[in-house]
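Structures for review follow.
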Structure I
Amino acid sequence: MGYTKEQLAQYQGATVPDLLGKDCRLLFVGINPGLWTAATQTHFCHPSNRFYPAIRQAGMIDWSLDTDLGMTDYQRGSFTDAGLGITNLVSRATVRASELSATELVEGSGRLEELVSDRRPDVVAVAGVTAYRTAFKEPKAQIGRQEAGIVEAELWVVPNPSGLNAHETVDSLADWYRKAAEAAGLL
């Protein structure tokens, strides 16, 4: 199936609801939705994104995502029943995350703190060190567990699964995501 540039353009500025169940123990945080994600209403859904292959390899899910269609209701339920959740720092969809302002990212960190305070996950894993550095005003932050948590949750910065992040592989992403899942007591 796929989408044309013209079809995707209509999703500029659209939003994708958070994917959260009753017992979210590991909350993944993307930067913002891409246009393909907005079109499918499924986080991390672009065909070049390695999020779902990585979390499958890490043992968190046992299914593959069809990026043309997005998540099925069964997959959404399976994902949240596993104690997993997804949100974004910024809710508006763009072609690239570089279109976001520093102000939007900082405001997003405040929104994330409110969400974490409300939902109480054990671990929050922000996918993307560059966005994390800006959003949390931590210019020297590195990938891995952060010394400071967020509200009462352990805070991790994990590599961004975007296909644009060429120096990461499904294997290396799975290793980082597995560490965050283990910290949340999911594996």
Structure II
Amino acid sequence: MKYVTTQVFSFDEHKIDSSALQIVASELEKGKIVAFPTETVYGIGALENYPDAIDAIYELKGRSNKKPLAIYINNLNQVKQMKLELPSFFDDFVALFWPGPVTLLVQDVNKQKQGIRYADNCTVNSILSLLKHQLRGTSANESGSECLITAQDVYKKFKNKIDYIVDTGKCKYGTESTVLDVSTKPCIVIRKG
């Protein structure tokens, strides 16, 4: 694991620092790793076109690389553009629950399950709107450990191991998102959030 100087951008979630987010998005586009707030817990992510950064996240978390990182989106049109097998009730379901604390597992055309996360958080969604490539992410903690709900906790855990932390205070819910597998009939709750 390489040593980096972790930079923290702190601001109120209701007064987004757009210049800070421009920097974060630009650095993500260069292969950097960023921790960011969601409505549930802090996440950690990198762009999928940088496999070394994705591998580094697996290493940081001690997570099996057989478990794909979730795809973060900030609008439903992105889902429609992906090659995914969506259930017939998809539109009705997401109209009720997205954006929100639910990660959906769906199959892609290669029959691999992919997690899709549309967080109800204006900061991460603003970052996503600035990106040209897909953000892959997961909770900012070691696998099996308690989730982190403040940027200070993320800093203590990952200082000098990740490039940036976007700090907007404590997460609203403080527990991970519900994970629902909609690729099966009936659907299965993989994790209650």
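Structure notes:
- Parent structure of the calculated result 29, given that relative contact order in percent (Cα under 8 Å, 6 or more apart) is the read-out and I, II the choices: I
- Which of I, II yields -7500 [helix-only ellipticity at 222 nm (-39500 (n - 2.57) for each DSSP H run of 4 or more, over all residues; to 500), calculated]: II
- Highest-scoring label, criterion being distance in nm of label points 7 Å out along Cα→Cβ at positions 97 and 113, among I, II: I
- Between structures I, II, the calculation of mean count of other Cβ atoms within 10 Å over residues 137-144 yields its largest number for II.
- When FRET efficiency 1/(1 + (r/R0)^6) of positions 153 and 169 (r between Cβ atoms, R0 = 25 Å, to 0.05) is calculated for each of structures I, II, structure II gives the greatest result.
- Here Rg and Dmax of the Cα atoms in Å was derived from just one of the structures I, II, and that gives 15.1, 44; the source is I.
- When distance in nm of label points 7 Å out along Cα→Cβ at positions 25 and 73 is computed across structures I, II, the figure 1.9 traces back to II.
Values in this text are rule-based calculations from the coordinates and carry no lab data. Keep in mind the model is a prediction, meaning the values are calculated, not measured. Cβ atoms are built from the backbone, for glycine too; each structure is taken alone.
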